[in-house]
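Listed next: structures, encoded as structure tokens.
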Structure P
Amino acid sequence: IHAIRNAFSSISAAFDPTDTTDSASFLHKIDHSGWLKHVRLVLKASWDLADYVHNSGVSVLTHCSDGWDRTAQMVSLAELMLDPFYRTLEGFAVLVEKEWCSFGHQFGLRCGHARSDVSNDQRSPIFLLWLDCIHQLWRQFETEFEFASTLLLFLADHVYSCKYGNFMFDCEKARVDCFDKYAATNVWCDVQSKRDTFANPRFSPERTVLAPSTAWKNIVLWKAYFARFDPTFVPPVECVQFYS
């Protein structure tokens with residue numbers, strides 16, 4: 001979690017519009033942030049898992065030190081690669097609720113919700129890294145996804161906004177205890193109500209299994225996320241945000 005947090009801070013700093021260093025220095029910052037390395041490693045490990053299941057016909061036990069960070073990333077990505085259902089809008093909602101919310105990813109701790117200590121070393125953009133991995137997969141197999149990449153941006157914003165109860169607290173029990181007493185908006189209700197915003201017009205599924213390339217030349221910067229607030233980026237990236 002510490003390496004990922006540091007990598008995110010470094011790659012975000014590269015898009016500081018007040019930074020006037022030349023392009024070579026910019027590319028150096030992107031490379032040495034290590035963010036794309038982490039994206040590639042998670043994507044590769046997830047495909048290894050999916051490959052064992054699909055091509056070797058074996059079960060795979062997956063577990064990181066605690067079971068709610070790297071485990072959630074790898075297992076949910078592997079499911080996305082193996083099962084077309086999870087590449088639909090409804091299926092993707094099921095995937096997030098199952099592997100991230102119900103199985104105990106600590107959104108409150110990792111995102112720093114309602115915590116004033118910005119230096120807390122338990123903060124880490126684990127869920128955001130997973131969304132970037134999906135962006136890589138989506139980019140390689142765009143027509144296999146019912147949802148557009150704008151859905152990934154929407155979730156990247158709102159995992160931090162505290163607008164939706166789905167991403168609050170550190171476990172399902174805490175959410176149930178709170179929302180039995182207080183009303184909370186469900187993120188997937190808003191996604192469904194804005195289906196036209198998040199639907200992929202090029203959706204035309206033909207594959208069951210997606211085998212992504214993890215060659216370095218095919219791991220790309222998620223410009224729609226990282227560059228959208230940098231007015232000096234040319235050509236400018238559309239500033240899409242979903243806080244309203």
Structure Q
Amino acid sequence: MHEGHRQRLWEKLKQGDNLFEHELLEILLFNAYPRKNVNPVAHALLQRFSSINEVINADLDELMLVEGVGENVALYLKCIGECMRLKNNCSSFAVIKNNAEFRQFASARLAGRRTEALEFYLLDKGGDVKRICTFTDGDPESVVVRPEEVVKLISVYRPHGVYMAHNHVDCPCSPSAADDDMTKKVQMICSLNNVRFYDHCIFAPDGYYSYFMTNRLDEIAREFSVSNLFKNNL
């Protein structure tokens with residue numbers, strides 16, 4: 001019977017359904033009690049501490065005053081609280097206010113690499129880099145990123161804006177036909193998802209190339225955008 005209840009809660013979580021606070025706490029307790037019915041324990045914890053936040057930030061001795069909560073379970077809940085504090089204390093990777101700051105930040109990460117890598121920098125509205133997604137095949141001359149992988153990044157992290165950068169190990173920084181093609185695809189994906197595509201930079205031993213600074217990004221944006229797509233089909 002308990003297994004069926006657990007499965008129902010997992011399904012609610014998976015489907016994105018609204019969960020009651022005691023149900024969320026039950027899910028947290030599943031690992032602490034592999035077989036036991038955790039519903040009474042969840043309710044007892046919330047009755048004493050009033051919220052999940054209070055539960056995971058409570059002292060060990062206080063937690064163990066709740067019936068059914070031993071030292072191991074108390075330590076488990078305490079660990080979750082410590083993880084949440086660590087997450088809340090972590091700042092973003094950087095704050096990027098303009099394209100020059102982006103180039104400096106990306107250059108420090110990519111210049112001098114001995115294999116080619118492509119990175120997406122996902123920004124919130126304030127310019128904080130909230131996620132850096134790196135793709136590399138371990139090949140010194142190429143890296144392949146499928147459009148569906150970019151779509152997944154956008155749909156999962158929902159950024160306000162995107163910067164893109166990659167490096168050339170031994171060849172000049174001037175873009176290849178494949179670089180142009182990838183830039184066009186990313187621009188269209190961003191346009192479809194109402195995400196700003198700020199720049200695509202290429203770093204190489206001879207310097208860097210910026211699609212934004214050369215106005216190539218503006219040209220690509222005019223051609224590969226939702227508004228242009230609709231205009232051409234009217």
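Coordinate-derived values only; no laboratory data. Everything numeric in this text was worked out from a predicted model, so none of it was measured. Cβ atoms are built from the backbone, for glycine too; each structure is taken alone.
Structural remarks
- Per distance in nm of label points 7 Å out along Cα→Cβ at positions 45 and 149, the highest-valued of structures P, Q: Q
- Parent structure of the calculated result 15.2, 48, given that Rg and Dmax of the Cα atoms in Å, for residues 37-180 alone is the read-out and P, Q the choices: P
- Entry that produces 0.9 once distance in nm of label points 7 Å out along Cα→Cβ at positions 29 and 221 is calculated, selected from P, Q: P
- Structure (P, Q) behind the derived value 4.1 of distance in nm of label points 7 Å out along Cα→Cβ at positions 77 and 117: Q
- Structure from which 0.95 was derived, Rg/Rh (Cα atoms, Kirkwood Rh), options P, Q: P
- Answer label among P, Q for the case where relative contact order in percent (Cα under 8 Å, 6 or more apart), calculated from the coordinates, equals 13: Q
- Answer label among P, Q for the case where FRET efficiency 1/(1 + (r/R0)^6) of positions 61 and 109 (r between Cβ atoms, R0 = 25 Å, to 0.05), calculated from the coordinates, equals 0.50: P
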